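As structure tokens, here come the structures.
Please treat every number below as a calculation from the coordinates, not as lab data. Quick caveat, the model's predicted, so the values are computed rather than measured. Cβ atoms are built from the backbone, for glycine too; each structure is taken alone.
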Structure P
Amino acid sequence: MKDLESLSASQAIKALSKREIRATDLLLSCLDRIGQKESAVRAWTSLGKENALSRAKQLDKGAFQGILHGLPIGVKDLYDTFDLPTSYGSPIYADHYPITDAVSVALIRQAGGIILGKTVTTEFASFKSGVTTNPHQSKHTPGGSSSGSAAAVADFMVPLATGSQTAGSIIRPASFCGVVGFKPSLGKVSIAGVKSLSVTLDTLGCFGRTIEDVGLGVAAMSGDHRLAKIEALHNKPRIAICKTSNWSAAQKETATALAVARHAAEAISKGTVGDIKLSKDFDGLTQAQSRIMLSEMSRSLLFERVHFAKKLSPQLSKQLSEGAEIGYEQYTKDLRHASMAKASVEDLFSNEIDILIAPSATGEAPNIKDGTGDPIFCREWTLLGLPCININVTSGPNGLPVGIQLIAGPGKDHFLLSAARAFALALPDPTLRDQA
């Protein structure tokens with residue numbers, strides 16, 4: 001079997017489980033691809049070639065280990081790994097070697113995954129751009145903060161990579177790079193052993209080339225192995241488009257993406273796919289998310305700010321100063337607002353709707369000099385803790401991917417994967433149906 005690096009995670013696992021391919025050969029194909037493309041894409045901070053090859057050889061000789069048996073994985077450099085450096089995207093931790101794995105990394109290894117290396121994150125998963133470029137066009141950003149993970153999967157360097165989202169750091173780069181990105185429900189994956197930016201918001205997930213891929217990834221990372229088997233929809237879901245109160249920020253290609261998504265959703269929906277406007281409980285939620293994030297950042301990174309201020313970027317230093325100025329009264333008010341909105345959204349999904357479709361980003365990936373893109377269309381869903389998945393549906397004026405996100409009710413991760421697969425199979429472009 002040739003071009004093993006082009007296999008999706010789910011395709012590779014099926015071939016590995018039948019011993020049609022070897023883990024060693026798959027890994028070597030990925031390393032060869034990295035050797036060809038890394039100088040341009042710059043997705044990796046470190047590679048553990050020797051340990052990865054040793055592990056692949058062990059797996060080839062032994063019994064089938066788990067749902068990720070023999071699969072090379074990229075791990076965002078925000079996750080602790082005992083055998084690879086973990087810098088959190090900052091020069092402060094340039095020589096930092098944790099003594100343990102993050103919980104999710106340990107679970108990936110237990111499931112048979114091979115940690116190939118660490119992928120680039122922006123500085124402490126904030127907004128300062130890293131070195132990674134968009135694999136489709138190098139003058140454009142891959143998005144952030146999970147820059148390296150999204151780019152590595154999009155460029156066939158690995159079939160699966162981990163990410164994290166505090167504002168829009170899984171969904172947005174997935175859209176910019178044209179891959180599937182899955183942000184599960186808040187708390188689905190343990191954040192233990194991952195450098196925290198905001199404990200209220202931090203959510204772990206992954207990138208793959210298909211919906212089944214990201215189901216496998218989050219199944220391993222969480223221990224909820226039901227997610228590894230996506231069931232067919234038993235009933236037609238109630239689906240609506242939610243442009244959100246931030247629609248004025250949307251570019252033309254985002255409007256086109258929602259039109260394509262509406263057409264595909266009509267094929268699987270119970271009834272007409274109309275537009276829905278959220279209740280007043282959601283007014284100002286985007287701004288509340290931003291304040292909560294900044295306030296918690298200023299405390300999460302207080303040690304670094306006090307002891308290593310000169311090693312922080314001016315952009316991050318400014319954000320931390322802004323966060324420190326947010327009073328605790330305002331912070332708790334925003335948390336109460338979020339709590340009320342969560343109750344409203346639970347009621348919405350219980351009584352009116354099963355799936356919402358919303359923009360993933362304002363448009364296609366901007367020029368890399370302009371930053372990693374605006375997470376405005378992801379902020380409120382992250383604050384609400386809802387499971388979200390990006391699916392690529394069209395392209396923008398520069399030929400770059402443009403995705404939309406499907407959003408399900410609280411804790412409905414399994415159902416979201418089923419709906420996403422049905423949606424992807426209904427897309428008009430046969431190539432885009434391969435995401436299913």
Structure Q
Amino acid sequence: MQHSKYLTNYYLCCAVILTTVIISGCSKKPQANAASGPPAALVKLQRVETSTVENSTEFVGTLEAKQRVSLRPQTSGRIVQVTVAQGNFVKKGTPIIQLRPERNRASVDAAIASVNSQKGTLENATAQVRASEAEIKQRTSDIKRYQADIINRNSDVELANINYKRSEELVSAGAVAKQNLDERRAQRNSAIAAREAAIQSLAAAQSALQQAQSQWRGAVALVKQNESQLKRAQAETAVQVEDLSYNRVVAPVDGVVGDVPVRVGDLVNVGDAVTSIIQNDELDLRIPVPTNLSGQLRRGLPVTLIDPNSGTQISKGSINFIAPQVSTGDQAVLIKARFPNKDQKLRDGQYVRARIIWSTGAGVKVPAVAVSTIGAQDFVFVAESETKNGKSQLVARQKPVKLGVIQGQDRQLLSGIQPGENLIVSGIQSLTNGAPIKPAATETAFSQ
């Protein structure tokens with residue numbers, strides 16, 4: 001018993017001594033580390049500088065095409081051909097869908113031939129009018145010539161009468177031979193005959209003029225009749241051609257063909273939507289802006305579209321429409337901003353993030369990766385120099401900051417640090433306040 005008790009005490013003493021040695025050894029190692037200090041963390045620094053900042057508000061809006069036309073047939077029929085595929089770009093007037101025509105093309109051709117025939121008849125009637133007008137002009141000229149000739153013939157008759165009477169007196173007085181009187185008589189008769197011929201020619205010309213005038217009136221009436229018939233034929237042809245054109249659905253504007261839900265063989269009725277043409281080269285963004293911000297709205301304010309993944313700007317436009325009324329449902333004012341879309345990356349009906357930029361000015365921004373949040377408070381780490389054990393070293397100093405809106409990859413800095421300080425922009429997850437750091441590189445804060 002005493003021997004067992006002795007062994008027990010011996011073992012207890014050995015255990016105590018061993019425990020003391022272990023504890024002593026363990027306590028010495030941390031003292032050595034405390035003396036040398038933890039290794040400096042490798043970080044990147046960025047000098048805080050003043051740059052251009054935006055006073056902006058972010059919204060979610062809907063893009064709509066500048067023009068979107070729904071294509072619907074104007075007649076019922078069975079589809080015999082679909083000439084384009086969805087997604088194709090087409091010009092105005094391009095055939096999209098062909099229906100089986102109800103009117104025969106031959107009847108349309110016959111109507112066109114009738115129009116051409118009526119045109120020929122009208123041309124002939126018009127030519128008759130022109131010929132009659134020329135005849136009237138000629139007969140009028142003849143009448144004037146004959147009237148002038150009659151005047152001359154009257155003078156000749158008067159002179160012949162005077163010469164005859166004088167010769168008659170001279171013959172009676174025995175001054176001249178009777179032969180002279182016979183000659184004067186013959187001259188007088190000839191002048192009278194010439195005058196009668198001129199009078200007959202005038203009468204004939206007047207009759208011809210009346211006939212030409214009658215023919216002209218008939219030709220003019222025929223022209224009017226043919227014009228009326230031509231108009232009726234053209235109207236009938238237009239109706240038939242229009243009816244025939246209803247069997248084709250064509251693009252009313254330039255644009256991209258939307259979904260084509262119909263196929264060859266389908267029967268469609270008047271008003272059925274067969275596809276759409278969308279002009280995506282420019283898009284309008286519809287944004288409902290709350291009424292508390294409506295006082296800041298004005299045409300021309302810049303609006304940017306934001307990539308939802310990277311937060312970077314993908315397009316820039318401006319406000320071109322502000323609704324004059326407030327939507328009673330959500331108490332918001334509808335605004336529109338137009339964006340170019342030459343690369344066709346944006347789509348009609350797409351929801352996008354957008355930022356209305358109210359104003360720009362000088363300020364400070366910090367990278368979002370440099371910000372950590374504890375509770376509701378935002379913090380950043382800055383590099384500060386401090387002396388420890390007689391040696392100067394850089395340490396991470398945690399500072400609370402007040403931040404504004406997100407601007408791309410950055411946050412607007414309202415207060416907390418000042419321009420000129422060196423901001424730690426990498427490795428902040430493993431940093432503690434006062435931890436030693438070693439700068440890998442110093443970057444200058446970007447400015448716009």
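When Cα Rg over 2.2 N^0.38 Å is calculated, the result is 2.47; to which of the structures P, Q does this value belong? For Cα Rg over 2.2 N^0.38 Å, the value 2.47 is produced by structure Q.
Suppose distance in nm of label points 7 Å out along Cα→Cβ at positions 91 and 411 works out to 5.6; of P, Q, which structure was it derived from? Structure Q accounts for this read-out. A value of 0.85 was computed for FRET efficiency 1/(1 + (r/R0)^6) of positions 379 and 419 (r between Cβ atoms, R0 = 25 Å, to 0.05); which of P, Q is the source structure? It was calculated from structure Q. Here helix-only ellipticity at 222 nm (-39500 (n - 2.57) for each DSSP H run of 4 or more, over all residues; to 500) was derived from just one of the structures P, Q, and that gives -12000; the source is P. The greatest value of relative contact order in percent (Cα under 8 Å, 6 or more apart) among structures P, Q is that of Q. Comparing FRET efficiency 1/(1 + (r/R0)^6) of positions 59 and 347 (r between Cβ atoms, R0 = 35 Å, to 0.05) across structures P, Q, the highest figure is found for Q.
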